[in-house]
Structure 1
């Protein structure tokens, strides 16, 4: 049963909504059905052309905790989240995407951790589910972890969470409102804007509790949109990875921090190269230029080379990155 103590902190949950009519009702049900009831649920309709606006309005009529903001012009997920943040009044903030699900006790569990342990940020694991709700894989750490700001291993722990893919999405987290009150998503970015947002929130050096529980269900749909090449992606990779290096700059002499950050940078670049290779209506020469913006960057290359042998890139990609000759890239990227 939901807890109803008036002394409980309010949690604002921001849901950017766009073209999710098939899954939206289930998503909202997973939020309103939380065992923790003191919620402010903000649905941001990003000018969705389907039945999402109607579904949002119906839920607002059904549950007084639900409010809807209809945008006249689409702002994208980042812009919609920013609008939601502008309207948050809760003590804590969560994000949920409109085709994803929250486990029933996700909010209650997270609030309990911040109250008992005096944490400012709670991060939990996730299940990857398909369109039918079947779990395809799970991303969790082996055991609960805490990163305490005044302890010597604070940045080592954060770098491990970066490597474990726990920092990247804004969902799967409970933020103290003060952490994100003046932080916004960069709506101009189309790749890794989520991680840049989280790193900005972490600049306040909050105490972080990281759970080994998977309390978020991320619906991984094979739409292909995530792997579509956009010119901005290679630029965003450079921009985001500069942010990583900047965030951990004072601690890169620590072996653990350096290894974890370098590993994440190498795999990040390795993830984007196939997208560039699959790009349509651009020449092999242009593709090579885009790849070499990343592989030749003066800040990123030293980190990338340290972790190259341990990354999941193919042997051929590792050779190409090591040599980094444009004519070889052109042959590979045709």
Structure 2
């Protein structure tokens, strides 16, 4: 019952956004949902009673949308796209962390802040920060600062990536690889690729979920690094499998079911429409969590670190896509 008010609000925004998206397809329902949510949250004080439903929409419903998308895919396509994306993902990860290490020294930024912005930019935004922060024992203010910085560029990515895709004449598959590799957070990857087209959305989702799995080696590596550099403190490590987001497992199960039962075209179309509507609800929830004031608190140096790291990631992604002949 506590979630009903917030859910009704996000669903209402999603319905309006879906309607607007049909008339302005170049913008798309996903972007309208984020923008409307942001405007409401910054122009009107949303009551606290709406918070549980808004939070549920931005987190759980986003996961449900990705699981639903799994019913439109086959195991073969997931394996093919996932393996094809690995070289790009590994190389961009090394480039990002190399840039972060250099910038931490040049900008004289707190190491924890640099690490969290680095993993948030290179892997999967807020999820990577949430998984990494207990490993390095980051302070709450450092976590909040890193989240604000990374989320700022999530929003920018939703706006600028589709025009970049059109500028480079990217086809659906190439844009999916580009968005899945170079946009920070899952919600923003989904929003930008949904605007570009459904095939781009499918490819970007697979690439992004493959990228998300890099949380596992990164958290293990940081735990080992912390153990070596903090001998005076006891340190507890998490089991590696706990770093895997559960919705990825359910996404793969959905794809397995789709591969076994070979759904009809009308059924797949229905799943696609449902997934897009759930995405729109989720992104309305994301917009409703944004306060413009949170970006003011981020400060210049962390924002500069995030900007330079993200720019390097975008350029590296474009170069690697060109090298492998996709661009």
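Each value in this text was obtained by applying a stated rule to the coordinates, not by laboratory testing. All values reported here derive from a predicted model rather than from experimental measurement. Cβ atoms are built from the backbone, for glycine too; each structure is taken alone.
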Exercise. Comparing FRET efficiency 1/(1 + (r/R0)^6) of positions 44 and 204 (r between Cβ atoms, R0 = 30 Å, to 0.05) across structures 1, 2, which is largest?
Worked result: 1
Exercise. From 1, 2, which structure was mean count of other Cβ atoms within 10 Å over residues 20-27 = 18.9 calculated on?
Worked result: 1
Problem set entry | At a computed 1.03 (Cα Rg over 2.2 N^0.38 Å), which of 1, 2 | 1
Problem set entry | Answer label among 1, 2 for the case where relative contact order in percent (Cα under 8 Å, 6 or more apart), calculated from the coordinates, equals 36 | 2
Seminar exercise, completed: Taking distance in nm of label points 7 Å out along Cα→Cβ at positions 28 and 276 for each of 1, 2, the highest value is that of structure 1
Seminar exercise, completed: Computing helix-only ellipticity at 222 nm (-39500 (n - 2.57) for each DSSP H run of 4 or more, over all residues; to 500) for each of 1, 2, the value -13000 comes from structure 1
